[in-house]
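Given below, in the form of structure tokens, are the structures.
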Structure I
Amino acid sequence: MRAKSYAEVKEVLASADFRGWLEELIRATQSEREAAERFDELLTQSTLLDFRAELAQKNAIDTLYQAGECEDQAARLNAEAEELENRSFEAVARFEAHRVKVSEIWYRLGVLEKAVQEQRDRIGLESPGQGEHELRKREAEHRQVEEDYRRETKHKEGLWSEVEALWQTSAEKSLLLHEKEVQGRKVRKRAERLFREAEDRKLRSRKLRADADEQSAQRGTYRLRITELLVEARQRFDCAVGEEFIYFRQREDNDGIYTVSLIGDSESYNVEVKPLGLYRVDRQHGVGLLAPAAEPRATTPAESRFEDFFLSGRDKS
């Protein structure tokens, strides 16, 4: 790296060759940055879709379990309704048999009532005291049958209440059964929709990830071009090249280095760094201690001869 004066460095920076190189570097750097941002965004979207796909699939599985529970409840209700229906048939049969028994008692009661009345009428026509024994016997029999009728009627009503209770419970089970069947179908459809959403999100995530891989490849291409441009700069401008600065040995000071910023940064350095700003650093601190470069003061002829004497040595002739 040949030492350059302040004027030579300024000449390099003002040259069309350097400007063209810098414009290409800026384009490559900007393209690399944009590709990196698109990669990050696509990867974030893909990761989010993967998470949402997993969540949708978990919800779909949970919902499918709920559909199964509804279907199981419907099956239990159906079994209970069938059992109640069978019990109601038996209860109706018991009621019907007892109804016939009560009807028979009612017929007997009617016959006894008529017999008692006829006996009373007969006693009224006969002499007093005649037929009293027979009347008491008929009345006692009538009271017994009447008591039997009331008891068996009450039992019949209880049997009928049992039948109605079974019918009511069976009807409720049947209504709940149909409701659970509809709920099961609705929940199963919701689970199917969630499974489709999960699959759709997985497909979209894979597409985004493929796009992200493409952006990553493009970013690598731009990064390679940036590296090539920096390598070219060493040869084209006879300088040392970093990622954010290029360096020229300072002719005016053996320990001094001219550095040119390729970036803008107002926070990271001891002075505000501007793009294409020309600064002076020393070898010990490098860009850790930047100072704006200024054109060296012009020397007088006497100073020039003095410097030449000590730089080139005394004349020995």
Structure II
Amino acid sequence: MIRIETDIEECRRLWALFSPQQDAWDDWSVMFAFHDPDNHRFSFLVHENDDGQPDGLVPLVEDTKQNRFTAFGGSYPDGRILWLQYHDFPEFFEAFPEMTVLFDLRQSWVDGLLQLFPQFEANFSEHDLRYYLVPSEFEFDFDKHLDTFSADKKQKFLYDLRNIRKREPRLHWGNDNEADLFIELVNRNFGAESDYVDADNANEVRRIINELERSGRLKSLTIEIDGKRQAVAQTLFHGNKMVALYAASNNDYNNLGKLLNVESIQEACRLRADEISFMTGMQWKANWKMKGEPCVTMRKPPAPWPAPPG
């Protein structure tokens, strides 16, 4: 049977029971920072065996602002799996409320599920890639990764970096909370179209960066040009893996964003990180010959959905 758990402390206990505690997205404190207390309501689905013991969990929350149910942590974390036994999935699916979306599940896990239950294929129709690099594969030196580019592409890449470095950028690595600088730069670049004009989205960034700073998992890079900070990267470092969470640069400076990303990769190399993840989407990541881990989004009912409110 499946029951719904709404008490936060019991949800925390269930999370600890089922989480493999391997990646950042398995960590309650990180995921709770993505949780919006004003707009999200806990609705964890707990499967219990015949003895009444929990043996499966889908940690749903109701997003009252978007009129949907989604996994605890929302749409940002990627490459996740569901903590359930495949044979229990139909029962979970029946218990999912209408307008349930589970973003960017690991495709290898989904493939195993659909081999058993192909009737759900229409619900898993949205595909994406999580992009990442493994520094050991290029001897912890991004310049050696550039050697895998075509000669023309590598030459153009290095030319762009030389040009931005002529502006004599000053790089500052540390552990500082630069959430407001990130928001400021994105809003400057995109104006009213920026996601962070919305106060809830801006506050989510602040909550997450506050938590990473508190827990010692924040790596921060700012780049100063012409006496002012013009770029920032806020990176999560957890379990010897880096996640490039938030990065923004002043678009008035050509190739500053490229420099920001190169330096983030080089920092991962200096730290001897096992992996640096650049998360899903955006063609430039494929152009940089990053690895791609397929992800699939589940929806009930199947896509397309109506546009969310606002």
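Every number here is computed from the coordinates shown, using simple stated rules; none is lab data. Note that the structure is predicted; figures quoted are calculated from it, not measured. Cβ atoms are built from the backbone, for glycine too; each structure is taken alone.
Structure summary
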quantity	calculated
Which entry (I, II) yields the derived value -10000 for helix-only ellipticity at 222 nm (-39500 (n - 2.57) for each DSSP H run of 4 or more, over all residues; to 500)	II
For P(r) over Cα pairs in 20 Å bins from 0, in percent computed as 18, 20, 15, 12, 11, 9, 8, 5, 2, 0, the structure of I, II it came from	I
Structure (I, II) behind the derived value 0.25 of FRET efficiency 1/(1 + (r/R0)^6) of positions 93 and 221 (r between Cβ atoms, R0 = 35 Å, to 0.05)	II
FRET efficiency 1/(1 + (r/R0)^6) of positions 181 and 285 (r between Cβ atoms, R0 = 30 Å, to 0.05) - highest-scoring structure of I, II	II
Among I, II, structure where relative contact order in percent (Cα under 8 Å, 6 or more apart) as derived comes to 23	II
